[in-house]
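In structure tokens below, several structures.
Every number here is computed from the coordinates shown, using simple stated rules; none is lab data. Keep in mind it's a predicted model, so treat the numbers as computed, not measured. Cβ atoms are built from the backbone, for glycine too; each structure is taken alone.
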Structure P
Amino acid sequence: MADKKTVKLLITGIIGVVVAGAIAYGAYQGNNPASAGGNGSKADGDGLIPLRTISQTACSSTPYIVADQLGFFKEEGLKIVYTGDTQPNQIIPSILNGNNDLYNAHPNSLAVAIAGGAKIKGVVKAGIDPLPEQDPKLRHMNWYINPNVTPEIKNFADLNKLEGKLKFSLITNNQCSDFLANNIADHNGVPRSKIEWVTMPDVQAVQALKQGLVTVSGVHPPFYKLMEDAGMVKIADSLDAGFGQAGGVGYYYFTTDFIEKNPEVVRKFARAIVKAQIWANEHQEEARKLTEDWIKVPVSATHYYAADKDISPDMVKPWIEDLENSGVIPKGKVTVEDLVDLRFTGK
């Protein structure tokens, strides 16, 4: 049987092949006007420049919805074109092949793709974790257990009392769910090797925990109340990972080609989305309701968002280092400058 290092190298190689295929397909799309994606700097008949992104039907959709419905995009001469739902592992390829212009992701998702050859970069912060003194309901993630199934578990460290593997819910690999949970496990003496990841969206994680199909469910703010109403018990949150605001950081990203050709469009997008994020932080109930009405799922709270355009390289480093220490990407393969475009800081 292959050792863990070999398996990780194989996984990284497979990621590279998938990304390379997406890049090749993107080159074909770019040379095929009938199928190419957004045009970046060219306005439509309504005078607005279209930016394509996947249909925003998840918990991170709030800034798009606010900027769209309150006219912040329009003020910058932009409009968002929603292209439909896309599976998580197909979102970055959809950016590379030109079907979409932008999306947002955590640093580790971007780093793995970039290590595989994807020409993408973050340009402005999305969500962040709130400060410790702010309302805990705004923290990027919470982890819950079912007291009817594991009554002996009172906190995260107690997971060591359980024999065998611990099944954790996970939206997709190399995202916030595993990065944060793994680091919380480190702080509590729970071996990472004891965790078995079970892929599912947050909305299914609630039911899976109730039914005892997973040991621990990690979910985002819209689903905290559903967990609590179901009698599930919180054993950790993203603050426990020890990264402060960086524990919830994400970045809106474009291809490097799009950025080079359309820097002013990127600046317009950054201004509009940060304005929406400030509004969402200051009008949490209104933002919650807008999000709930848009995604058609009960939302108990929204994420907490960055209120500035500072790229904050220090927020990126822990995510890259975790991938390196886990052997997912080679050390030095991806730098902060590879992952975020520092030209847009403060602009």
Structure Q
Amino acid sequence: MSIEFEKKFKGKKVFITGHTGFKGSWLTIWLQTIGAHIKGYALKPDKISLNNQIKGKLNIESVYADIRDRERLNKEINSFQPDYIFHLAAQPLVRESYITPVETFEINVMGTINLLDALKDLKKKCNVVIITTDKVYKNNETGKPFTEDNALGGHDPYSSSKAAAEIATESYRHSFFHPDKIIEHGKSIATARAGNVIGGGDFAKDRIFPDIFRALSNNEIIEVRNPNAIRPWQHVLDPLSGYLTLAIAMNNNQNKYASAYNFGPEIKDVRTVEELVQHAIKSWSNGKYKNTNPKNAPHEAGTLKLNIKKAKEELNWTPKWKSDLAIEKSIMWYKNSLDRKADIFGLCINDINDFKS
């Protein structure tokens, strides 16, 4: 894997939206180690964030701007002339989307459309991976794993905005970048559906692993909102390896892979929120939790499972770290980060090297 990634991305121009976010930061680090020329486009990182902790070690061009600024985004993409684009910029939180629904739709839908529209002015070959989520599917709580051809939907504003981004991408793919006319436009556009990633450096509000870390590091009880909810938990490096693998496949055959792909754990490796919390406490060596049932809590899906057969068969991609190891690696990262002398960038590099080996 590492040899193939280096061969395909070394010296290439890679444009990453949302590079200051959790997944964006990890992707930036990985591509920098490979030798890619990176330009990031995102809002300034939060004060408490992985990106803020590692920015002194990043040798990239960073543009701090809003994905909703269509003219600025167009200018930055077309002046850079990227070989690859990874679109991760988003309002990524379900509970936040109930508070700021309009902003969520603006960022997740129109932000994606702004990027797709900028591609019409890009006069070169470019492979584009639009990152959405496992929550794009219409979830009737049947418990069955979702396949890429299942109906899109979304109860909450976040999920529905990401489903709408998928629909917008499909529209642009058919209207302006049809796979059958690759020779004319040179753009291959795919979407990647993954979610519920864990790993060191996530400090977001209302995400389970940051909540676990904050509680354990302060000797507080972990409050678990939806203990029986089932999620396809993955270490952040697993879906990122999927995105990179997909981009390479698109570069090799721009026509064949311009579609949607699920990236998640094996079906037998999904687990409940409570099981994840219990294993995190075991990995930390101590801690307590309690199940809560907040009044008037916004709706969140009960069961999410992804069928990853398409990615396995077409891309030869498989998840590498099972959920137990993903939890343990994440906890170890957080524990090591508490050392005042900790090399945060180095902690990420160590995990990347372990993952590649």
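In this comparison of P, Q, the computed figure 27 for relative contact order in percent (Cα under 8 Å, 6 or more apart) is attributed to P.
Supply the structure label, taken from P, Q, corresponding to Cα Rg over 2.2 N^0.38 Å with the calculated value 0.98.
Working: P: 0.98; Q: 0.94.
Corresponding structure: P.
Quick one: distance in nm of label points 7 Å out along Cα→Cβ at positions 51 and 323 came out at 3.0 when computed from one of P, Q, so which one is it?
Numbers: P: 2.2; Q: 3.0.
It must be structure Q, since only it matches.
Once mean count of other Cβ atoms within 10 Å over residues 211-218 is calculated for all of P, Q, which comes out largest? Largest calculated value belongs to P.
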